[in-house]
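Undergrad: Listed after this line are the structures, all set down as structure tokens.
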Structure I
Amino acid sequence: MGLINQIQADILKYTQDTGDFGVPIVLIAPNGFTVTINGLHTLINLGVDTDGNIVNSRKATAAISEYSLVNAGYPVRDNKGSINMISHKVNVADSSGNVKNYMVQQCIPDETIGLITMTLEDFE
């Protein structure tokens, strides 16, 4: 097994296994198609301003295996074949079990290893 194949297998393992880092994430496409898939979720309330000072900020991300989404039939690519999940909704529970509702603000796919990282914004 080559290094890229090993990385792809590791991504599946660590994003899917809720005994490790994976958490259930609900994704809702603009057409209403909904799927629950395991992935990684972070919510960090700390940032650094342009002067290097620590500030209170909020940054949420989710990372999911493209392979898992495609296997679930979830629409990952647009009609041009590009990965585009902007405006998809994401619901995920925080460490207290409270479900947070987000919308994908930015989609940062790594098409070599098959990991899609999304920056999220609050959505009501």
Structure II
Amino acid sequence: MTKVNGKASRDGFFATCKREYSDVNIARLGTVRLRTISERERSVMQIAATEGKGTPAERASLFKAHLIASCVVDPQNNLMFSLENGDLDKLQDMDTRVATALGSAIIDFCGLADEAIEEAEKN
């Protein structure tokens, strides 16, 4: 982060808008490339999970699918899934062991607290 006299600068704050990437190994998938999400993306997912249509279980499943779709990228750092073409429905049908491992890796990498997922699952 850019600092002025040891303090964070405006430019330093905006530098955090740049996405970071990491490769993680997920059983049954192999190496999966992840990207961080923006605060805007996280907020949209959280609202959908807490105030969206469906049962709490359906909203929790949709939250995890949305998280996966928003964070998994191809080797060129392009999103691998779409939020609009049926990918979310397909992601919700993933084997739970794979979805849970991938979701946990994303939560860790993106700095999301486990409490956020637990809160989404409760609502």
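Undergrad: Quick check: 24, 18, 16 is what I get for semi-axes √(5λ) of the Cα gyration tensor in Å, calculated from one of I, II. Which structure matches?
TA: Details: I: 24, 18, 16; II: 27, 18, 13.
Clearly, the read-out refers to I.
Undergrad: Identify the structure, out of I, II, from whose coordinates helix-only ellipticity at 222 nm (-39500 (n - 2.57) for each DSSP H run of 4 or more, over all residues; to 500) was calculated to give -15500.
TA: It must be structure II, since only it matches.
Each value in this text was obtained by applying a stated rule to the coordinates, not by laboratory testing. Since the model is a prediction, treat every value here as computed from it, not as a measurement.
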